[in-house]
Structure 1
Amino acid sequence: MSFEVFMQCFTEGERDGIPAAEVQRAFGSQLQVGEEDWWKVVYDEQNWCDLLVGFLPPDRKRVHSLSVQRPCGDQRLWNALLAILKLGNVVLYFPAKKPPLLVADPLVAEHLPKDLVESMGAVTRVSHVQDILDEIRKA
């Protein structure tokens, strides 16, 4: 796929984070953690992608945002992204005319910044990987 997928975490409209260790665990042994803000997940020679990780200051123990550069089609990547959605008040979105804000729990919508919700599409609950892929295909 030739686009990006973005994930962010919020609490009561403010930037928040989820444990970096849990994000790493979601990707499993295929994750290669870089020295800076770049990670890479490699499933095989054709299925890999770079991840830009945004940490909450002052340390690197909590992840606020994750940007998946050119997400591959490997099901394990999408399983990891769904698992990350379930870690807290996390939203997933992607470039589109009116992209939906994908959440694992509808209560996450209460924590999203109002300007984010107003500028994007509807908040949509996803329970399965196929739900995410269907929303991407519809956009």
Structure 2
Amino acid sequence: MWRKDFNSRLESWAQLRIQCQQLNFEKSLQSINNWWAESPWQSYYLHWDDQSTWPDPWQLLEDNIYCELARGLGILYTISLTNHKDLTSAELVLTEDGYNLVLVNQEKYILNWNSEVIVNTPLARKIKKRFTHIQVNQQY
């Protein structure tokens, strides 16, 4: 169940990041993907053209509005700030057919595609835009 107040969401997110540092990498990604899949969905909140005004991780949790892009951003923030030892790369991408996916370790894992599982098949879609974990780490 998704936490209703900001302090509860913030505490749950902090616990998720602590837990994920102790799990193997694949289980860590699965936990992150599942946690964000429980967020309350709304059809529109963020847009790629407004990237300069996207909320930081804490504002995203406070706003509590999650379209597909916002969920992907939350996943990328979580992966980036968890800083798991097996992370080599992570990026939020917009595909040419409109999907907002999180690609991890050179596309070995794809998150924000299916709420139940992380996909580990090659991405056969052209990428239009991207936001990387390196950019997140530089900002936060």
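If Cα extents along the principal axes in Å is calculated from each of 1, 2, which structure is the one that comes out at 39, 34, 30? If you can, show how the numbers build up before the last one.
On the way: 1: 38, 38, 22; 2: 39, 34, 30.
Source structure: 2.
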Exercise. Between structures 1, 2, where is distance in nm of label points 7 Å out along Cα→Cβ at positions 27 and 51 highest?
Worked result: 2
For this session: Assuming 13.1 is Kirkwood radius over Cα pairs in Å, for residues 59-130 alone as calculated from a single structure, say which of 1, 2 it is.
Result: 1
For this session: Work out the source of -13000 here, i.e. which of 1, 2 gives that when helix-only ellipticity at 222 nm (-39500 (n - 2.57) for each DSSP H run of 4 or more, over all residues; to 500) is computed.
Result: 2
Exercise. With relative contact order in percent (Cα under 8 Å, 6 or more apart) derived from the coordinates and found to be 27, which of 1, 2 does the value describe?
Worked result: 1
Exercise. Who wins on percent of Cα pairs over 16 Å apart, for residues 43-98 alone among 1, 2, i.e. which is largest?
Worked result: 1
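Here, each number is a calculation from the coordinates, and none is a lab measurement. Keep in mind it's a predicted model, so treat the numbers as computed, not measured. Cβ atoms are built from the backbone, for glycine too; each structure is taken alone.
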